[in-house]
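Please go over the structures that come below.
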Structure P
C-alpha cells in the first residue's frame, strides 16, 4: 500500500522538475536501478540506505562503481570520492525531504552534496519513508538532530551528539561531521534527476 504522503510528495517533486518513482520495497527499487544503469561509471554517496539496498554488489557486476565504503585497493579514499563525484551517474540518499519537496543534506567532506548539486549527467536519489518530514523546518530538524547524531555515533566520532545520541550540539569538535548544509529548493539545472521513494524505513 502506497503511503499517502508519497502521493503528495511525488506531485510536489514533479512540479519542481524531478522525475519520481514510488516502490513498495528496497528490493523493487534495487532491481529498477539495476535495469536502468548498465555499462556506465557510477558514483555512490555515503549512505546506509545504499548498504541496506545491497545496491553495490548488483551494479558493480556490469558497471564501474566508485564508493569510498568499497574502496579499490589501488586508490585512496580521497581518490575514490573524487572519482565518484565525477562519475556519469551518481546515487545517494538524503538526510531529509519535506513534503513540499525541499531536499536537505548535511555532509562532512562535501563530496556528496557537491555531486548532488553539479557534475554528474544522471542523479538518482533514494528516499525511505522515514526521511519524509512535514515541512522544511522539520526536514532541517531531522537532518541536524536525528540523522547527524546517528551517523556520528556509527562512525564512533568523539562529539557530544555521538555520545548522547539526542540532538545537535553545534559543537566545535575536530571530529564534527556536520560541516556542510545543502538544500535543493528545486531540481539542479543540466542534470537528469530521478527521486526514488521507497515505502519502508531505510538508513538514518
Structure Q
C-alpha cells in the first residue's frame, strides 16, 4: 500500500511538472480588436513615444504616432510576461516617416536604456539587430538591400535562446548572431525610431 501511494505521488508530481512545461511553452496571440481606440490597451506601458489603439475600418491595431527626431526611440512594453528565451513575431506596417520608418521587436527589456531590438527600415532597405546598453544603441548584425512593397504589412520574427538569436523577415531568416550582454529574463514590446509612425498587430509569442 505504501509503495502504491508513493507511486501515485510521483505520478502526480510528474504530471504537474509536465503541465508546467506545457504552460511555459503556450503560444499567445495578441491583437487589439477588443481594445478601445485612442487609448493604450491593458497590460501595455507607453515607455517612450505615443502609442495608442487605432481603428482602421473593422480592424484595430496598436500604432506609434509621435514624430520625434534623431536618435529617439519609441517603445511600447508588454507588461504581462518577462521571458528569457522566446519565439515571437509581429506584423508591422510603415505609415510615414521622413527620418525613419518601420519598426521592430524588443525583448529582454530591463528599462528604456537596456534591451535587445530587431527592426526593419523601409527607407534604408535594411534589417538590423541591435542592443541598447546603458542608453547606447550598438549594431550586432545587419542585412542590406531588402526591398518590400511600400505601405504593406511585413512580419518580423525573433527566436532567442540563451545567447543565440535568429531574426526572420516575412518568414526568411536574414540574421543569426550570438551575444552575451543580456542574460536575464526581461519584458517584450514594440519599437520605432524618431518620426516613424507605424502600425503593429498580431503579436505572437511563446516563452521557451
Structure R
C-alpha cells in the first residue's frame, strides 16, 4: 500500500515537479486561462450551460405571461429560486465540495470567499489530493444538485415547486464554471500523474506532477 503523500513529498522530492501555482486571489484569471486553452470539456459544459440558460429565459418569459393572466405560481417559484440560489445554494455547493473532500480522505477542510469577485471555494489545507479524488470533489455539487432537483421535478405536482426546481437547476449551471475549468486543467495535462494541495496560510493551490523518468 502506497504511503499517503504530504506537501513536503512533492516540494522536496526530485521525483516531482511544479506544474502550476495558483493564487486564490487570482482564481478567476486561472479559470479563464483553462477555458481558453481546453476545448472538449469546456465545449460540453458550454453546450449544457446554453441549454440551461435558454430554458431559464423560456421559463421566465412563460411565468411573466402567466402572471399577467393572474396566475402567479410560476413567477413566485422563480423568484424564490433566485433568492435561494444566490444565498443558500452557494453554501450547499461548497458544503458538497467539503463532503467530497472528506469522503476521499482529506481533513482540515475550510472555506474561502472573495466577495468583490463573488468567488467562494472549499479547500483542504495541506492535504495532497490525487487526480481521481479531485475529479470527485469537482463534480460532486453538479451531480448531486442536478440529481436532487430532477427527482423533485419528477415527483412534484406543485407549480411553484416545479418552477423553483427547474430554475435552481438552470442557475446552478453558472456556479460550476470554476469546477469545470479545474477539470479542463487536468485534461490539458492528460497523461500526467497530477497531485495538488492547498496552502491556506499562503492563499495558494499547488499542482505537481510526477516526472517521467526514462530508463
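The numbers here are math on the coordinates, done by the rules we state, and not lab data. All values reported here derive from a predicted model rather than from experimental measurement.
Here helix-only ellipticity at 222 nm (-39500 (n - 2.57) for each DSSP H run of 4 or more, over all residues; to 500) was derived from just one of the structures P, Q, R, and that gives -4000; the source is Q.
When Rg and Dmax of the Cα atoms in Å is calculated, the result is 16.1, 47; to which of the structures P, Q, R does this value belong? Computing Rg and Dmax of the Cα atoms in Å on every structure in P, Q, R gives 16.1, 47 only for P.
If log10 I(q)/I(0) by the Debye sum over Cα atoms at q = 0.15, 0.16 Å⁻¹, for residues 42-153 alone comes out at -0.64, -0.72 when worked out from the coordinates, which of P, Q, R was used?
It must be structure P, since only it matches.
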